[in-house]
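Heads up, there are several structures right after this.
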Structure 1
Amino acid sequence: MKLEEYEKQFPAILNGENNTPPYDKESYINYVKLNQSRIKRWYKVGKLSPEITETIQNIKAPLNWLLITEPWCGDAAHSHAFIVKMAALNPLISLTIQNRDAPGSEIDNYLTNGGKSIPKLIVRNSQGEDLFNWGPRPSEIQEKVMYYKKNPTLDPEEQKKEIQSWYNKDKGTAIQNELNHLLKSII
């Protein structure tokens, strides 16, 4: 789907127009509300670095970016605006979004440790060949999340606070650095 169609899902869910599972649960409605706020904030205050800007502007061949995500996903909310801003820098980049849980989703081809972790960004050439994929989150916070999974005695609310704090301090730097490195390897 196009970006605009994906972003229209947020108000549709919050207005009760979409109450299909999991959006029939109050906890998921709360996630969507929080994530909509996060995305808006990153659109407003998120800045792209000169390095990623230059790399993306130097892309000379068409690329298709597929972002697999969901409105309920907190990690996706912290990456979404940066990916959109990057894609907008070069008209040779086409951005498409898939809901992870929708029929036809390609997530099963991009599992993380056997799970359907999102967001996933798949970058393809004009022939549809995968050049690389990134996600579900920057490597530094991914290591922390994996540590939490191996140590379930840690308080889940404290985990969420630490992850949120990391994203706020990072300000999109890690995703930009990681995608810059990956993009440089293909151009």
Structure 2
Amino acid sequence: MNYNLLIENLTNPALLFFVLGVLAVYLKSDLEIPANSSKFISLYLLFAIGFKGGQELSHEVFTMEIGWSMLFGVFICLLIPLYTFFILKRKLSVFDAGAIAAAYGSVSAVTFVTAVSYLESQQLLLHGHMVAIMALMESPSIIIGLILISIFNKDESNDIKKRSVIRHSFTNGSVLIILGS
């Protein structure tokens, strides 16, 4: 067993802060990040990811590989919510199935950063256009999830306006900042 790797992973600052959070809850501490601060941190993280990806993308020559990668990313984020919704709809309500399906199709920025960190720790190169693909994958999944809800929702009082959903999916602050940066 590689004890150095084990110690390195157990002393990872992200893991240690997670443990601190669990400990704070267990001890019933009043430790909390103020709402405005956590929103700022989230927006800063999204801006930094988008900016880094845009910067890396600007150094690359647009090739068919990049075009196909972007097209494949969008295709996957449209496909995943479709099959996930129908699997989940068997056990959950239409609203829950649509929300989870949309979340599965869109790529979490935190998951992406974790994957990038892992690849970098393994000395594997990640092309800059992958951040652009991640940004492209946010809105289509959310739109598909909400459209599925509106199609399969039998309750007319909870009708979803498709035009406002599509508009909001592109103008939402977090989507706008990652695409814009």
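No lab work stands behind these numbers, since they all come straight from the coordinates. Because the structure is predicted, anything quoted here is derived from the model rather than measured. Cβ atoms are built from the backbone, for glycine too; each structure is taken alone.
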* To do: Given a value of 14.4 for mean count of other Cβ atoms within 10 Å over residues 52-59, point me to the structure among 1, 2 it was derived from.
  => 2
* Asked: Out of 1, 2, which one gives 3.5 for distance in nm of label points 7 Å out along Cα→Cβ at positions 92 and 108 as computed from the coordinates?
  -> 1
* Asked: One of 1, 2 was used to calculate FRET efficiency 1/(1 + (r/R0)^6) of positions 28 and 124 (r between Cβ atoms, R0 = 35 Å, to 0.05), giving 0.25; which?
  -> 2
* If log10 I(q)/I(0) by the Debye sum over Cα atoms at q = 0.12, 0.15, 0.18 Å⁻¹, for residues 60-163 alone comes out at -0.45, -0.67, -0.91 when worked out from the coordinates, which of 1, 2 was used? -> 1
* If helix-only ellipticity at 222 nm (-39500 (n - 2.57) for each DSSP H run of 4 or more, over all residues; to 500) comes out at -16000 when worked out from the coordinates, which of 1, 2 was used? -> 1
* To do: Assign the value 12.2, calculated as mean count of other Cβ atoms within 10 Å over residues 44-51, to the correct structure from 1, 2.
  => 1
* For structures 1, 2, which has the highest computed value of FRET efficiency 1/(1 + (r/R0)^6) of positions 36 and 76 (r between Cβ atoms, R0 = 25 Å, to 0.05)? -> 1
* Asked: Comparing percent of Cα pairs over 22 Å apart across structures 1, 2, which is largest?
  -> 2
* Consider the structures 1, 2: one of them gives 29 for relative contact order in percent (Cα under 8 Å, 6 or more apart) as calculated from the coordinates. Say which. => 2
